[in-house]
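Student: Take a look at the structures listed below.
Every number here is computed from the coordinates shown, using simple stated rules; none is lab data. Everything numeric in this text was worked out from a predicted model, so none of it was measured. Cβ atoms are built from the backbone, for glycine too; each structure is taken alone.
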Structure 1
Amino acid sequence: MSKQFSVLLSTAFLPPIQWFVYLLKAEKVLIENFETYPKQTYRNRCEIATANGKQVLTIPVIKIFGNHTKTHEIEIANDEKWQIRHWRSLVAAYANSPYFLYYQDELQPFFLEEYINLMEFNLCIIKSLMAIIGIYKSIELTDTFELNPKNVFDLRNEITPKRTFDHFHLPTYYQVFEEKNGFFSGLSIIDLLFNMGPETFDVLNSVNVNC
């Protein structure tokens, strides 16, 4: 289909592959900045494939205004030393993947330097991943909250661990532990990148999206 559509996404930590498909395919990309922060979403978590199956990596967060905290106000609870645990999990899961050693120096700094703001951290790592993959476009942040935005494909609550994603068929590709555990669909973009390397762009671009 034509790329002439705009998409509204939630922020995401090492976003799932379907999130990146829309990032690539859309002409205009917006990320929600002013929603009231919801729990148990990809905004602060991702899923990877390990020798023992799926593993969820979750960034501990601080809601500085309790349940009324906006997404752009969410802070990271760095006293929980989550970065060390996450990087160790990524090494354990992907050290034997074809491209982990190739990309680790570009990604490890995000698990060494402390960030205060979740939105800032997510956006920094997303932009780094875009450059690695070869996606060259700007991302806009919303400046107000709209419950039913017009002229945009609203996926803020569609790409979520709680809901089966059925807007398109996600591609299959090589995974390190596929022979043992079977293929896991819809994992973090990091799974695709470490396993497919320079072919990541082509895998994403091969998907026909439905809007």
Structure 2
Amino acid sequence: MLTTLALVLTLVPTRADSVEHYYAHGNATALRSHCQTAASQAEDLLCRYRLYPLTMDRTLLDDLPSETESASARENAILAGLWGYKAATGSIINKIRCGRRAGRLMERAKESGPDDPFVLLIEGQSLLFRPGFFGGDSRRALEVLRELQRVTASDSEGGVSTVEADLWVWYALTRLKDPDADAARMAIESRNPPPMYAEFLANPPS
């Protein structure tokens, strides 16, 4: 009986699983509804981080905390990602101010949990999209995202799926004009990725 109960519990989706599912399927309506019942700052930050790319709703970036309530590497990384989104909006002064805050939070995240999937994901994204004079580096991003691939392959409950990790490695390869990009793309397509990831393959950020 205990074995059966343990099996059932492993099959019950967590709230974080729901966030990942709604995001991967591009279901902004369901994700927004889910986010309205966030039970903690950690869940609220994750919801905002996943919902913003689906909606580009800048109100999600309002009232961002400067610090997290805990020393969690994941929370610091996700909050850094949100400040990074905010840095991409508004004036050059806003970009600098928000970018610096994102950088400080990410350094804190890397110090406390360098192998956390969200730390690796958001650090890799940041390296891809930051201008070179602010530390952007596509080759270093590829190294970080390769590590994310390794981590997600052995941690299916880390909040970042293997297909998402593979997708970002592919994107880094395309940025570098690496000949391995085509094979990476075909490998992802063969897995019939969820709609959000299929759309990313078809229309990657420029």
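Student: One of 1, 2 was used to compute helix-only ellipticity at 222 nm (-39500 (n - 2.57) for each DSSP H run of 4 or more, over all residues; to 500), and the result was -21500. Which label is that?
Tutor: Derived from the structure labelled 2.
Student: Compute distance in nm of label points 7 Å out along Cα→Cβ at positions 39 and 159 for each of 1, 2 and report the one that scores greatest.
Tutor: Greatest value across 1, 2: structure 1.
Student: For structures 1, 2, calculate mean projected area of the Cα convex hull in nm², for residues 103-190 alone and state which one comes out highest.
Tutor: 1
Student: Taking distance in nm of label points 7 Å out along Cα→Cβ at positions 135 and 167 as the criterion, which structure among 1, 2 has the greatest value?
Tutor: Answer by largest value of distance in nm of label points 7 Å out along Cα→Cβ at positions 135 and 167: 2.
Student: Ok, one more. Tell me which of 1, 2 gives 2.6 when you compute distance in nm of label points 7 Å out along Cα→Cβ at positions 127 and 151.
Tutor: 1
Student: Matching task: 2.5 is the computed value of distance in nm of label points 7 Å out along Cα→Cβ at positions 23 and 71. Pick the structure from 1, 2.
Tutor: Label of the originating structure: 2.
Student: Of the structures labelled 1, 2, one was used to calculate relative contact order in percent (Cα under 8 Å, 6 or more apart), giving 33. Name it.
Tutor: 1
Student: Comparing volume of the Cα convex hull per residue in Å³ across 1, 2, which structure shows the greatest value?
Tutor: Max of volume of the Cα convex hull per residue in Å³: 2.
Student: Oh, and also: Upon calculation of Rg/Rh (Cα atoms, Kirkwood Rh), for residues 31-86 alone from the atomic coordinates, which of the structures 1, 2 produces 0.92?
Tutor: Value 0.92 for Rg/Rh (Cα atoms, Kirkwood Rh), for residues 31-86 alone corresponds to 2 out of 1, 2.
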